[in-house]
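**Q** Each structure below is given as structure tokens.
Bear in mind these aren't lab numbers, they're just calculated from the coordinates by the rules spelled out. Nothing here was measured: the structure is a model prediction, and the numbers come from that model. Cβ atoms are built from the backbone, for glycine too; each structure is taken alone.
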Structure P
Amino acid sequence: MLKPEEIIIRRYRPGDSIGQITTLLHEAYGQLARMGLRFLATHQDEATTLDRITSGVCTFVAQRGETIVGTLTLYGPHPTSSALWYRQPTVFHFGQFAVQPGLQRNGIGLQMLRMAEAEARSVGATELALDTAEPAEHLCRWYQQLGFRFVEYVQWDVTNYRSVILSKRLIGEC
């Protein structure tokens, strides 16, 4: 059983290993790749990982010892996004969300998600959204259990599936 003190969740720092984060993404998204879903995180290179991290408002990492075992990047409104919902001025979204497969189901992802919600709320966001593969029904169910609702579909040019945009109201949340 994982002890809570074994994991530290903090903001990404420029000295953090992009190679470690990229490998983590590949491993964590591996199950989805085996389902035939080509998420960008299943195969992106280190330059893409860094670009995605630095284009966000902030990135959280979960660290166990010297190893990064989780990550989540929070993004602000994106006025030119293919997803109409992401264009809204008070809608933030997150991506590159991953926890090392052997440590999943220990609350690490939920803790990072709660931190992203708090950060988004602190800068005026009224909604926190995400996109995931429509065929990844287990992920859609998990997010719905956390209070996210369906908003729209989008087809990204870097994936081989239709995505669902899910969103959660942050107003009135604690």
Structure Q
Amino acid sequence: MKRLYFVFRGTQPAHAISKDVTALGFDEGQLHFLNKDHAGLDAQGVNQTNIFEEKDIGHSGFYGGIIGCIAGLLFTAFLASTSLGEYLNLVIGFFLIGLFTAFGTWTGGIVGISKDNHHIERFHDDIEHGETLLMIDAYDDRQEDKVISLMFTRHKEARYKGQDHNYSEFM
């Protein structure tokens, strides 16, 4: 899957773009609109981004979990090498590693909620200046070609800003 990015001024063109892209056979869920003016997008009746698409919760939480797991392994190994090691068994070791992993994931998610999603952070200034970011998920090359052709011919107000290959919301 590829995620295609387009930027256009304001929210007015959103409904017409959504209507034309869904007429190509795209599902409404394949289109994601992001603008600071949520009410303007609501008035257009288009699919807006969710918090996981806007913020870096999943990505930061994933890496926080990895760091927490490593910290848990190191802490458990440290405990095993001390005099407390005689009280440490496999269940307690896994519990400690799981606790550190959960804490790392939670902490990473908290950090991530304060940051733009790493996939869209390059559009931060555009969004701050009233532009709308349109993200279209194309499942294959045929869909990608169809939507790019449509946007370049019927919606010239939308500027193509690139794509992510094999897009994953969380990574």
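**Q** Hey, relative contact order in percent (Cα under 8 Å, 6 or more apart) derived from one of P, Q reads 20; which structure?
**A** So the calculation was done on P.
**Q** Out of P, Q, choose the structure whose coordinates give log10 I(q)/I(0) by the Debye sum over Cα atoms at q = 0.10, 0.12, 0.17, 0.20 Å⁻¹ equal to -0.35, -0.51, -1.11, -1.60 when calculated.
**A** Values: P: -0.35, -0.51, -1.11, -1.60; Q: -0.50, -0.62, -0.97, -1.22.
It must be structure P, since only it matches.
**Q** The value 0.97 for Rg/Rh (Cα atoms, Kirkwood Rh), for residues 96-159 alone was derived from one model only; which of P, Q is it?
**A** It traces back to P.
**Q** One of P, Q was used to calculate helix-only ellipticity at 222 nm (-39500 (n - 2.57) for each DSSP H run of 4 or more, over all residues; to 500), giving -16500; which?
**A** Structure Q accounts for this read-out.
**Q** Here distance in nm of label points 7 Å out along Cα→Cβ at positions 104 and 136 has been calculated and equals 0.9, so which of P, Q was it run on?
**A** Checking each candidate, the match is P.
**Q** When mean projected area of the Cα convex hull in nm², for residues 16-63 alone is calculated, the result is 3.4; to which of the structures P, Q does this value belong?
**A** P
**Q** State the single structure among P, Q that was used to calculate mean count of other Cβ atoms within 10 Å over residues 8-15, giving 11.4.
**A** Working through the options, I get structure P.
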